[in-house]
Structure formats: structure tokens, C-alpha cells
Structure 1
Amino acid sequence: MVRRLIVDDGNGMDIGRAPRRWRKNGYALALGLFAVLGATSAAAAGDTVVTGARIYTAPGVAPIENGAVLIRDGRIVSVGSAKDVAPGKNAAVIDAAGRTLLAGFWNSHVHFTQPQWAGAAKLPAPRLRSQLQDMLVRYGFTTVVDTGSDPRDTVPLRGRIESGEIPGPRIITAMSPLFPPDGVPFYVRESIPKEFLAQLSQPATPEQAAAIVRANLAGGGEVVKLFTGSWVARGRVKPMPVAIARGAVEEAHRRSALVFSHPSNVAGLEVALASGVDVLAHSVEDLEGFERSHLERMRAQRMVLVPTLKLFGDVGEPKLGAILQEVGDYQRLGGSIWFGTDVGYLEDYDPAVEFALLRRAGLSFDQILAALTTSPASRLPGGGERGRVEAGKIADLVVLDGDPAQDPEAWTRVRYVLRDGRTIFDAGIAVKQSRNPPAKPSQPSADAHHR
């Protein structure tokens with residue numbers, strides 16, 4: 001006998017406005033009332049089978065038609081044709097007929113700096129479930145990289161997710177970023193109270209940088225974030241001294257942690273290259289002096305690029321076209337690209353524009369799928385057990401309405417999300433009254449982010 005999967009909903013509630021505290025964006029979010037899902041303990045105790053889907057097990061691999069995935073104890077037991085995958089007699093079934101199943105998505109650039117995350121250690125669980133669904137889960141993200149937030153919020157939030165109290169993505173965090181000496185970006189200075197500025201990390205020596213990295217990693221960080229180029233004023237970037245950046249990178253590498261960099265312009269990119277940074281957290285925005293040789297050097301150093309193209313969607317032509325060429329050329333050179341949206345800084349959570357701009361830059365379905373799954377999983381913590389739909393892997397899975405290989409808009413038509421084999425989102429049941437903060441622009445103006 002096979003029984004249907006039963007899910008229970010979270011009781012989302014509007015509890016007003018979060019306190020204003022350390023953040024990039026200076027507004028408070030009013031929550032909508034909607035349901036968030038989790039599998040019942042009864043279903044979790046036995047097998048789960050997702051059946052009837054077209055399954056892309058990994059980029060570059062032909063899909064399995066009318067396939068099924070059998071899950072037990074949070075891991076994939078078998079993958080294959082639905083007729084060949086035999087669930088146990090008490091298995092819960094997720095009917096994915098006519099849909100597409102992929103490995104859970106990774107968003108390699110997010111933030112938890114909006115005011116609704118303030119005090120995350122004590123916020124009611126229904127509120128946090130709602131916020132996580134709204135920003136991340138409903139779009140298929142099962143692992144995210146927080147490239148800089150207030151650890152007083154991010155670390156407790158991660159703990160409550162991992163304890164099972166709140167369904168949400170796995171969070172890899174950089175804790176607090178490191179800025180150049182006297183180099184906090186103007187948009188940060190303009191949005192936080194002056195008393196908090198002194199608490200931001202602005203190391204003046206390599207030794208200070210190394211000490212900050214040690215403290216961040218000891219406090220729960222798993223990656224490191226540097227501003228190798230910081231927009232200290234509109235139109236002016238201050239680079240981090242190479243020696244300071246190198247001190248941070250060397251300490252991080254001693255502890256097997258990857259280092260992300262915010263480059264901003266060519267000078268910031270040069271610092272990242274000279275210091276051995278692993279990941280550019282943004283495309284290089286100010287491309288004056290940028291040459292193909294920069295991409296070749298990035299490729300030689302195995303540097304990853306997280307384009308965050310939606311961030312630059314308002315810059316206009318020909319600048320946007322040049323940034324898209326930067327990304328496309330790096331892909332064509334064989335450089336590694338990871339998907340990231342800067343969501344949490346950007347107020348519009350929907351990643352549809354990011355997918356569209358990646359396609360415009362020339363990335364194929366398989367290349368976008370790799371950026372969402374296998375590429376970040378190959379280097380980030382916990383990736384060895386995730387990123388592919390295959391036996392033995394942790395069952396972080398996404399089911400889409402449609403096939404993005406044929407219909408690119410299907411990337412964001414998420415029907416189900418499973419994390420560790422547990423259903424944490426079902427679009428057929430979840431009711432969402434407010435997708436994004438009300439009465440706000442879809443993204444910051446040109447002056448609001450880096451100019």
C-alpha cells in the first residue's frame with residue numbers, strides 16, 4: 001500500500017514591523033499571511049518517492065523521462081525510471097507527473113541585513129518561516145551563501161533552521177565583511193547609525209585582518225568576505241591594500257575557507273587577483289581598463305564569478321552590455337560561474353531577471369544548471385553530499401512546473417522544494433499574500449548601490 005504525502009502548514013502571522021538595526025536597506029517589512037509547509041513526522045519516518053518527473057540528474061546528462069526518486073532518511077536511495085523504482089509499502093508519494101526534477105538550487109550571494117531579520121534569535125517561528133519562504137525557499141534555494149550580515153541575527157537564524165524548528169535553506173555565512181581602512185561604502189554609512197560604524201571591520205594591518213578572519217571563522221563563519229574595492233563615494237572606489245587582503249586570504253586558506261571579494265572596479269579586481277581571492281561576489285561593474293587578460297588571469301587562478309546581473313539591470317546601455325559580455329566571455333573561457341542574486345540587499349526577491357540576463361550573456365541551460373548546483377557544490381562546504389540527483393546524496397531537490405531546458409521561464413515556476421528529504425514548500429498549498437515588501441521599488445536606484 002502506498003499513501004499520499006500529508007503536509008501541515010505553518011501559521012504565518014503579521015506581527016508588525018521589525019526593529020531598525022544594522023542593515024543595508026533602510027526600511028521595515030510588513031509581513032503577509034501565508035502558509036509554509038513541512039512533512040509530517042509520520043511521512044518522514046518512512047520512504048518518500050517523487051514520481052513521474054523528467055529528471056535532470058546533473059548538467060550535461062540526458063534526462064530520465066517519467067522518472068522517480070526514492071528517498072529514505074533524508075538521502076536519495078535510488079533514481080531511475082518510475083517503473084523500476086519500487087517504494088516501500090508505507091511510502092509517501094509526491095506526484096510530479098509532467099514536471100521537472102532537479103537538484104536543489106544554490107544561491108551564492110544573499111544577505112540577511114533587512115530589518116525583518118533583526119532579533120532572529122527570538123522572533124516567532126511562523127514569522128521566520130514566512131520570511132524564508134518569501135525570500136528564498138519558494139524559488140528553489142536549498143543552500144545559500146550569506147556574504148555579509150550581522151552575525152547576531154544570521155547565526156541564530158541558521159541554528160533555528162538546522163534544529164528543525166523552522167524549515168529553510170542551509171546557510172553558509174561570511175559573518176561580518178572586512179572593509180579597507182576608512183573604507184566603508186557610502187551606502188552602508190548612509191543607512192546605519194553612526195555608533196555602529198566603529199564596529200565594522202576595517203583592518204589597518206595584515207595582522208589585524210588575519211585576527212578578524214580567525215574570529216569570524218571561530219564564531220560560526222564558513223567563508224570570508226572582503227571589499228577589495230569599496231565605493232566610498234559616488235563615482236569613487238577605494239581599493240583594499242594588497243598586503244591587508246593577502247593577510248586575510250592566507251589566514252582563511254590556512255583554515256580551508258574560501259574568500260569572496262567585492263571588486264567594484266579593475267583596481268579592486270587587481271587586489272583580488274594579487275591576494276589570491278577565490279570568488280568574485282559580483283561582476284566587475286566599472287570596466288574602465290578591463291581587458292581580456294583579466295579574465296584569463298582569473299581562469300588561471302580558478303577564480304569563481306558570481307555575476308549578480310540583476311543588480312546592474314538599471315545601469316543602461318552600453319554599460320550593461322559590457323558587463324554581460326564580461327560574464328559570457330568568462331563562461332566561454334571555461335571559467336566557473338555560480339548563481340547569485342544579492343537578494344536581501346535587492347528588495348525584489350524574484351530571480352527571473354537574473355535568469356534572463358544570464359541567458360542574454362550566452363549561458364545555456366546546462367551552464368545555468370551547473371551555476372545553480374554542481375559548480376558551487378564542488379567547492380563550498382557540504383557540497384560533496386549535494387548538487388546532483390544520485391543515490392547516496394542528501395535529498396535536496398526542486399520540482400518545477402515545466403522544463404527550463406525548453407521553457408526558460410520555468411526556472412522560477414517552483415512547485416515543490418525538498419530539503420534533507422522533507423517537503424518545505426508546495427506551491428499547490430502555500431498561500432502567499434505579499435511576495436515582497438509593499439510600496440517599494442523593485443530594486444535600488446543607480447545611486448543606491450555602488451555609485
Structure 2
Amino acid sequence: MDVNLVKKYNKNVPRYTSYPTAPHFKMEFDYAQALTNIANTDLAKPISLYVHIPFCEILCLYCACNTKIVSTQKPIDEYLEYLKKELDILKNVLPGKPKVNHLHFGGGTPTSLSAENFKLLFTWLKDVFDFDFDGELSIEIDPRVITEDKMDAFVECGINRVSFGVQDFDAQVQKVINREQPFTMVNDVVSKLREKGIQSVNFDLIYGLPCQSVETMEETINLTSKIMPERIALYGYAHVPHMKKHQKVLEQHHMPEAKERFEIFTRAKEMLLALGYEFIGIDHFVLKKDNLYESFESGELHRNFQGYTTDSNDTMLSVGSTSIAQTATSYMQNAHDLPSYRKFLDEGRLPITRFIQLKQDDIIRRDVIETLLCYYQVDLNQIEKKYSLEEGYFDKELDLLSQYQQDDIIGIHNNVLIIKPECKILVRIIASYFDDYLARVKFTHSSGV
């Protein structure tokens with residue numbers, strides 16, 4: 001793709017792990033409606049579950065996640081007590097014991113939990129939910145704080161997939177972003193987990209980090225090839241110092257601009273494809289043996305708050321501060337700060353502080369955006385038929401996208417929009433034209449490239 005077109009069209013847009021996106025969830029809402037949506041969980045269908053552990057021992061300077069730096073176990077132990085309160089309240093709201101076939105522990109650093117605390121938490125979860133251990137049960141791993149007994153606890157509880165925040169293997173880049181974890185450390189932990197029976201491994205890599213170059217990314221991919229994780233997520237660095245002030249310190253170093261970011265991504269993509277990975281979505285690479293690739297091939301790939309997934313469930317319940325839950329017709333988010341999170345639970349209510357009940361148009365546009373981000377094309381005739389819409393429902397959006405057609409980035413034929421293969425990196429930007437909220441509220445998102 002012509003890099004000048006990348007520079008021409010690149011802009012800040014959402015990552016679209018939901019639609020509407022989180023900034024549009026409302027702080028004033030009907031709490032009873034949120035409870036009703038949870039109470040209406042269909043026990044005949046499996047659900048997903050997310051557990052947020054908002055603690056880290058070390059602050060990674062690139063990080064935009066909701067996390068709190070701790071040096072002792074005391075705040076973690078206290079947080080677990082409140083997770084138990086949240087689970088007890090949730091149990092009373094639910095109509096019964098839902099079957100969970102997708103579970104994810106995120107953060108923060110879930111591996112900040114001790115082995116004993118992890119097993120205790122899992123016992124509490126099993127009291128509320130019925131787990132399908134043939135499903136996908138995953139956890140994010142920080143190799144700097146993992147221990148043998150923690151690995152054993154994960155396996156004992158049924159964890160079968162792990163994800164590593166590698167970001168970059170270059171020593172200088174790691175030092176600048178304050179995440180020093182040499183290849184030997186990561187390789188050792190992956191080897192031990194595989195020996196213990198965990199056979200699905202994901203690496204998160206980031207392009208656009210300070211001091212990063214095409215050459216440093218080449219070395220990162222070369223080292224990654226020695227491990228060959230089943231999945232790789234190659235994310236663009238989101239520099240949002242207005243939200244995460246600690247990121248400001250990174251600006252003293254060289255920060256790749258759009259052209260160089262594109263070159264770094266392109267080189268990484270070339271190398272990963274040569275290694276046998278398949279490129280799916282906007283930023284994921286998978287081996288053909290992985291079930292994520294099978295979902296992509298069968299037309300069943302989905303996208304949610306965990307990124308690209310095999311998860312097709314309508315409902316994803318979430319526990320922990322800042323976590324976001326989803327039902328078929330709504331999204332709801334827990335309190336960001338721990339004092340508010342604890343206050344709500346002490347009052348005997350779920351700590352939901354933001355909520356949105358979806359309109360029919362939201363559900364329609366979510367379908368369009370998810371389809372584009374998963375498959376780079378969407379048949380708007382099928383969308384109109386599926387939702388009984390009037391012909392030409394998206395004429396305004398297609399008219400706005402005509403400039404992309406003139407530049408041969410997309411094709412529009414008989415109401416079918418197709419992004420050219422070499423232009424897939426612009427898919428978030430193209431999808432944003434179907435976002436009916438984007439122009440309503442000014443909010444700074446991350447770079448589309």
C-alpha cells in the first residue's frame with residue numbers, strides 16, 4: 001500500500017472492541033434495568049466471564065490499562081474480599097448457575113495473585129458459575145512475577161491458554177518502556193507451561209514504541225520464531241498521555257510517526273506470514289492448527305473486549321474494578337477507582353457506574369463494524385435484510401467513503417463494501433464511518449495505524 005495514502009487517511013479512531021464504545025456508556029442510568037438484564041441471563045446458553053485483577057508490581061510506561069502499583073500482598077488480599085462480595089451479590093441476581101465456556105483473567109497482572117489466592121478465587125467462581133473445562137480458560141502472564149507454584153495452580157484450576165505481554169524483545173526498548181524481560185526469561189516460562197500441559201500460547205507485541213525500528217522488530221520476530229506461540233497479537237502503541245500521564249515521559253525518546261509505524265508493522269507482517277502464520281482481523285496472526293483460525297475460516301470469528309475471539313456468546317459477565325460486562329442488549333462497567341468499587345459493594349449493590357441500553361440502530365451498526373473488522377468486507381444487502389431495514393439505510397456512509405473508492409482502497413459494488421487486501425491496515429478507520437456516536441462526543445482515541 002502507498003505510504004502516502006496511509007498518511008492521508010490515518011486518524012485517531014476507536015479500537016471497536018464494543019459498539020457503542022466505552023466513552024459513550026452513560027453515568028446516569030437505571031440501575032434496576034442493569035439488574036434486570038443480568039437476571040434475564042439465558043441459562044440454556046453458555047456465557048463468558050472476565051475477572052479483572054488491577055495490580056502490578058512495576059509500572060510499564062506504555063500501559064494504558066487500569067492498574068495500581070503495589071509492593072505487598074495486603075491490598076490484593078483486601079481486593080479479593082471485595083471480589084467475593086461482588087460474586088455473592090451477582091449470585092443473588094442471576095436466575096441460576098450459568099455455564100461458562102470462555103473465561104479470562106486480565107489486569108493489571110493476574111499473576112500478582114499468590115497460588116493460594118488464585119485457587120481460593122477459583123473456588124468462589126465455581127460457586128456461582130458452572131465451568132466447561134473443554135472451553136477456553138485463559139490468563140495473562142507476566143514472566144517477571146510468575147512462580148512454579150502459580151503455574152501449578154493455574155493448571156490445577158483448568159487454565160488451558162496463556163497470554164504474554166512481550167511487546168518487544170529489544171533490550172533498549174524494554175528499558176525505555178520499563179518492562180525488562182529478556183528472551184531467556186520468557187522462553188523458560190513458556191517451556192515450563194507447555195510441559196505442564198498448556199498448549200495454547202499468545203504473545204502480545206506492540207509496534208510504534210519509543211526507540212523501536214524496523215530492525216528491532218525484525219529481531220523480535222526472529223526470537224519469537226524460536227517459541228512459535230499459537231497466536232500473536234500485533235497492536236499499534238496507543239499514546240494517550242492525556243489519559244495516562246506516565247506515558248508523557250516516553251516523549252523524550254524517538255517516537256515512530258505514521259510512516260515508520262506502517263513500515264514496522266509491514267515488516268513484522270511479512271516475517272510472520274513467512275513463518276506460517278495467517279493474518280486475521282486487524283492485528284492477529286495465528287497458526288492454522290489454532291481454533292481461532294478455524295473460527296475465521298468458518299465465518300464464526302468475533303471481536304469483543306478480549307480482541308479477536310472464538311467467543312460467540314451474547315453474554316459476558318465481568319467482575320472486578322473497571323471491568324465491562326455485556327448482555328445481548330446492553331453494556332455496563334464497574335467503578336474505575338477502588339474506593340468507589342468498595343463503597344458500592346459495602347452498600348450491598350453491584351459496583352456498576354456506567355451503562356448503556358442498546359437501541360436497534362446500535363445493534364445493527366455493531367454488526368456492520370464487527371463484520372468489517374473480522375473479514376474486511378460487509379454485504380449491506382444482507383444487513384438490510386437481516387434487520388428488515390429500508391433499502392439505502394447506509395447511503396450516507398457509502399457516500400462519505402467514496403473518496404476511499406477513488407483512491408482504490410475499497411470497492412463498493414451492489415451495496416457490498418470490500419477493503420482491498422493491501423489496505424487492511426485502514427479497516428478501523430473505514431469502520432469508523434459507520435459509528436453514529438463518533439461525531440457526537442469529542443474523545444481522543446488512538447492512532448488508526
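Values quoted throughout were computed directly from the atomic coordinates according to the rules given, and no laboratory measurement underlies them. Model, not experiment: these values are computed from the prediction. Cβ atoms are built from the backbone, for glycine too; each structure is taken alone.
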- Looking at structures 1, 2, which one was helix-only ellipticity at 222 nm (-39500 (n - 2.57) for each DSSP H run of 4 or more, over all residues; to 500) calculated from, given that it came out as -10500? 2
- Note on the structure: Note: mean count of other Cβ atoms within 10 Å over residues 133-140 at 24.5, derived from one of structures 1, 2, originates from structure 1
- Looking at structures 1, 2, which one was mean count of other Cβ atoms within 10 Å over residues 69-76 calculated from, given that it came out as 20.0? 1
- If log10 I(q)/I(0) by the Debye sum over Cα atoms at q = 0.29 Å⁻¹, for residues 285-340 alone is calculated for 1, 2, the one returning -1.29 is structure 1
- Query: Upon calculation of Rg/Rh (Cα atoms, Kirkwood Rh), for residues 157-212 alone from the atomic coordinates, which of the structures 1, 2 produces 1.12?
  - Reply: 1
